[in-house]
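*Asks:* The next part holds the structures, each set out as structure tokens.
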Structure P
Amino acid sequence: MLAHKATSSYILITSEIESEVERLKHELHGSRVVTFVEDEFKIEHAKAVVAEAYISESKTKYIILASKNFNVVSQNSLLKALEEPPHNIEFIIISATKSNLLPTVRSRLPILHGKKIHKQISLDMNLAKMDYAEVFAFLKENARVTKSRAQELVQDLYYRATVVDSLILSTQQLENFEKAYKLLELNSRPTSVLALLLMGFAREK
């Protein structure tokens with residue numbers, strides 16, 4: 001399997017596609033944001049995305065691709081740009097279901113689930129400097145969280161790592177995030193899932 005691109009690009013799975021696009025536009029206010037929102041994402045839309053991606057930018061530009069249906073030809077034409085994106089380009093793909101996307105597309109970007117990814121998050125930590133004592137303190141504080149709250153925390157941790165702390169995540173760390181979503185869906189113990197993620201960042205002091 002191809003390694004995920006270690007950036008803040010991602011795939012978002014949600015049933016509320018249009019509202020998520022508007023939320024992201026508001027959330028990314030101040031950054032250059034280009035949206036491609038289509039009932040069916042076709043080859044002509046993919047070509048427009050690739051052309052937009054190769055327009056040079058001095059600051060980060062977010063390209064949002066949103067659709068209920070991405071056809072196979074259009075997805076295949078995006079693969080090179082997703083795997084080796086031009087400088088300062090981040091992709092956000094929004095789809096109603098993961099099954100709409102080819103495995104080759106899913107392998108290139110981390111997958112997030114749910115309605116929201118908070119830009120303003122309450123996690124008072126720096127994952128780049130986290131030690132074991134901070135991990136255990138966090139797990140103790142969140143020992144009784146519900147499944148839904150644990151899912152929110154996983155999303156917040158991903159946003160904290162990639163955007164707030166600007167970390168370049170390893171393939172293992174990215175795979176841990178995907179594994180965390182799957183484990184929570186299977187009703188695994190939330191603290192065990194959170195421990196899996198945080199121990200991937202912890203270091204001795």
Structure Q
Amino acid sequence: MRLLLVDDHPLIREGLTRALQAEFPGSTCVAASTVAEALALVQVETFPTIILDLSLPGRDGLELLREIKDRSPLSRVLIHTMHPEEQFGVRALRSGADGYITKDRPVEELLAAVRRLNLGGRYITASLAERLLDVVARGNPEDLMQGLSDREHQILRMIVHGSTITEIGEELHLSVKTISTYRSRILEKLSLRTTADLIRFGVEHKLS
């Protein structure tokens with residue numbers, strides 16, 4: 001079994017590589033620490049299972065997930081992230097993820113998730129499954145943030161973390177006018193009025 005592990009933290013890469021090779025004797029775990037490395041690897045090889053962190057510098061994690069699935073549609077992707085599933089779980093699954101697990105879960109659970117994906121299954125927690133069922137049953141998302149596009153969600157997180165409109169534009173290579181338009185759309189969709197309201201909303205929803 002060949003796995004691709006994408007994470008920018010060396011200790012996490014080293015620890016997970018040892019755990020995976022011990023659990024799956026004879027397996028090969030290829031590690032990537034950057035977006036560029038990950039995309040280059042999936043361009044030339046299909047990995048049956050990919051473990052992907054959503055928090056990589058220089059690129060929105062969900063955008064990277066979609067690009068990986070576009071380049072390597074046969075790969076099964078397990079999101080392994082510090083972000084709580086109520087923030088990103090449903091959104092990640094909609095973007096093509098085959099599983100979602102947070103980094104505070106025991107390593108044994110991660111190994112079980114990898115085993116399930118490698119057998120062609122999916123892995124989500126009971127609480128995330130309940131959220132998915134609730135979304136389907138209601139016909140519209142319970143969480144207001146699910147109504148935001150991925151770009152709007154990204155910009156909301158950046159605002160909550162204190163970035164100015166100018167700083168966001170520079171990082172995303174978009175004009176200040178475009179970022180301001182996104183901000184206005186976010187305010188409208190969340191029924192809020194000011195940037196301070198957005199920050200309070202973000203803190204309440206654990207985006208800070």
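*Asks:* To test your reading of the models, identify which of P, Q gives 26 for relative contact order in percent (Cα under 8 Å, 6 or more apart) when calculated.
*Replies:* Only structure P yields this read-out.
*Asks:* For structures P, Q, calculate FRET efficiency 1/(1 + (r/R0)^6) of positions 50 and 186 (r between Cβ atoms, R0 = 35 Å, to 0.05) and state which one comes out highest. Don't skip to the answer; put the middle values down first.
*Replies:* Working: P: 0.40; Q: 0.70.
That would be structure Q.
*Asks:* Here distance in nm of label points 7 Å out along Cα→Cβ at positions 10 and 178 has been calculated and equals 3.6, so which of P, Q was it run on? The partial results should precede the final answer.
*Replies:* Numbers: P: 1.4; Q: 3.6.
It was calculated from structure Q.
*Asks:* Taking -17000 as the value of helix-only ellipticity at 222 nm (-39500 (n - 2.57) for each DSSP H run of 4 or more, over all residues; to 500) derived from one of the structures shown (P, Q), identify that structure. Display every interim value, and only then the final one.
*Replies:* On the way: P: -12500; Q: -17000.
Going label by label, the one that fits is Q.
*Asks:* Once distance in nm of label points 7 Å out along Cα→Cβ at positions 58 and 90 is calculated for all of P, Q, which comes out largest? Can you show the working numbers first?
*Replies:* On the way: P: 2.0; Q: 3.4.
For this comparison of distance in nm of label points 7 Å out along Cα→Cβ at positions 58 and 90, the top structure is Q.
*Asks:* State the single structure among P, Q that was used to calculate mean projected area of the Cα convex hull in nm², giving 11.3.
*Replies:* On the way: P: 11.3; Q: 11.9.
Value 11.3 for mean projected area of the Cα convex hull in nm² corresponds to P out of P, Q.
*Asks:* Here mean count of other Cβ atoms within 10 Å over residues 82-89 was calculated and came to 18.1; which of the structures P, Q was it taken from?
*Replies:* Only one of P, Q returns 18.1 for mean count of other Cβ atoms within 10 Å over residues 82-89, namely Q.
Just so you know, all these numbers are worked out from the coordinates, no wet-lab data involved. Fair warning: this is a prediction, and the values are worked out from it, not measured in the lab. Cβ atoms are built from the backbone, for glycine too; each structure is taken alone.
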